[in-house]
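Taken together, the values in this text are just the output of simple stated rules run on the coordinates, not laboratory data. What you are looking at is a predicted structure, and each value in this text was computed from that prediction instead of being measured. Cβ atoms are built from the backbone, for glycine too; each structure is taken alone.
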Structure 1
Amino acid sequence: MLALRNIHMALAILSVVGFILRAAWAFMGSPVLKSKPVRILPHVNDTLLLVLGVVLAYGLGWPVTSGWLAAKLVALLAYIGFGVVTLRATTNPMRLVGVVGALSCVGYIFMVAFTKNPLPFA
């Protein structure tokens, strides 16, 4: 399970780095965003990340209803929403809202993952 957890963490970091790179391209109006690999690879990575998360949760006996895991899933949905705002917005101020929101969600997800506490600030 340790190897799976390490792969899961590496995929999570790769997902965030990829998001930041795509957000930068969005701010610059780069045509790279429209290339096929840039549109497909994040979905492949994120699918692997989610599948591995489910495998880990099941394998370690963590029910989805456990507070910290449910909090991560809700924050993941918010991260996806903010990511959509970032990459589809037509103005830079809205993109900035998306980036700040998405990275805030990621920070929260990482803190909850490490503390196993849905209120990592408490």
Structure 2
Amino acid sequence: MIAQIVVNVLGLLAIVWIVWYFWIYEKKGVVAAEAGGAQEVRIRVKGGYDPDVIVVQAGKPVKLHFYREEEASCSETVVFPDFAQSLKLPPFETVTLELLPEKPGEYEFHCQMNMLRGKLIVEE
């Protein structure tokens, strides 16, 4: 009887945590640093994007430096559909994608299989 109650309570806690993590919790994001007239962020690619939420200012150039620490086929390309841009990410190299986001909003980016995902938040 006690074991059944403990299992039910643990199961309920697991469900609450999953709902919170996947549907309620919002990451704050990393604010891009200004350097040489552009906003820059270094992004590590290994099983996902780190950071995966990036905050930039509208109307200023953005340089996203991707460093891919793996050879998994899913992370070969990063796609920014709203900017009609994509970039090949060779393993163990840094490559840079330059954008000029004009309008505030939230813009998704992802791998070519749409499994790894991130968000570019453009503020006024």
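Looking across 1, 2, the calculation of helix-only ellipticity at 222 nm (-39500 (n - 2.57) for each DSSP H run of 4 or more, over all residues; to 500) that yields -28000 traces back to 1. Structures 1, 2 were shown, and distance in nm of label points 7 Å out along Cα→Cβ at positions 38 and 54 at 1.0 was computed from 2. Among candidates 1, 2, the computation of mean count of other Cβ atoms within 10 Å over residues 6-13 that gave 15.0 used structure 1. Across the set 1, 2, distance in nm of label points 7 Å out along Cα→Cβ at positions 30 and 46 reaches its highest value in structure 1. Taking volume of the Cα convex hull per residue in Å³ as the criterion, the top-ranked structure out of 1, 2 is 2, with the highest value. One of 1, 2 was used to compute distance in nm of label points 7 Å out along Cα→Cβ at positions 62 and 78, and the answer was 1.0. Which one was it? So the calculation was done on 2. Where is distance in nm of label points 7 Å out along Cα→Cβ at positions 14 and 110 largest, in which of 1, 2? Once distance in nm of label points 7 Å out along Cα→Cβ at positions 14 and 110 is worked out for each structure, 2 has the highest.
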